[in-house]
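Right after this note come the structures.
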Structure I
Amino acid sequence: MEFAGGTTNGRDGGLLFARNKFDLVLLDLLLPDVDDLSVCKAIRRDSGTPIVMLTAESTAAEIVEGLKSGADDYACKPFGSKELLARIRR
């Protein structure tokens with residue numbers, strides 16, 4: 001498994017995604033500059049790349065909204081590295 005890039009905000013993440021081919025997107029919610037669900041919807045609209053949302057927001061409504069926006073999976077913080085790797089491999 002290889003890590004190919006990352007950013008700390010939604011704008012740069014969108015640009016990075018548009019310029020590269022990724023096998024998976026780990027999308028941390030509560031981005032400082034854009035609506036994270038909009039980022040997920042935009043990725044899903046343009047690509048079938050799997051998306052795993054990572055967040056501390058863990059109510060049933062928030063999880064459902066994340067999945068409805070196009071995420072393939074949703075990991076609630078805190079989580080261990082083995083759990084995250086299992087989700088990535090799935």
Structure II
Amino acid sequence: MDKIETETFKVYGNCGMCKRTIEGALKEEAGVSEAIWDMESGEMKVSFDSDNITIDDIKQRIADVGYDTDSHRAKLDVYSALPGCCQYDRPE
């Protein structure tokens with residue numbers, strides 16, 4: 001039986017291209033039914049089947065495409081490869 005959970009957390013980014021990349025990182029991910037990033041607030045809302053994927057895995061997928069979350073940091077080389085408009089002020 002599916003166990004759908006919804007979580008909201010911070011993802012750092014700047015623009016519409018960031019939105020496409022952040023949401024796109026989860027688009028084909030098994031177990032993720034919804035992934036919406038609000039550009040104004042930086043809040044990411046994800047609905048997922050916790051039997052298939054964990055919130056930790058979800059945050060890691062976002063970090064893997066260059067975006068820091070409240071608990072996962074993107075690798076510097078991946079962040080540095082983002083277009084200039086997408087290079088947000090990184091949290092310490």
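Bear in mind these aren't lab numbers, they're just calculated from the coordinates by the rules spelled out. Since we're looking at a predicted model, the values are computed, not measured. Cβ atoms are built from the backbone, for glycine too; each structure is taken alone.
Upon calculation of distance in nm of label points 7 Å out along Cα→Cβ at positions 18 and 34 from the atomic coordinates, which of the structures I, II produces 0.8? Computing distance in nm of label points 7 Å out along Cα→Cβ at positions 18 and 34 on every structure in I, II gives 0.8 only for I.
A value of -8500 was computed for helix-only ellipticity at 222 nm (-39500 (n - 2.57) for each DSSP H run of 4 or more, over all residues; to 500); which of I, II is the source structure? Value -8500 for helix-only ellipticity at 222 nm (-39500 (n - 2.57) for each DSSP H run of 4 or more, over all residues; to 500) corresponds to II out of I, II. Comparison across structures I, II (criterion: relative contact order in percent (Cα under 8 Å, 6 or more apart)) gives the highest value for II.
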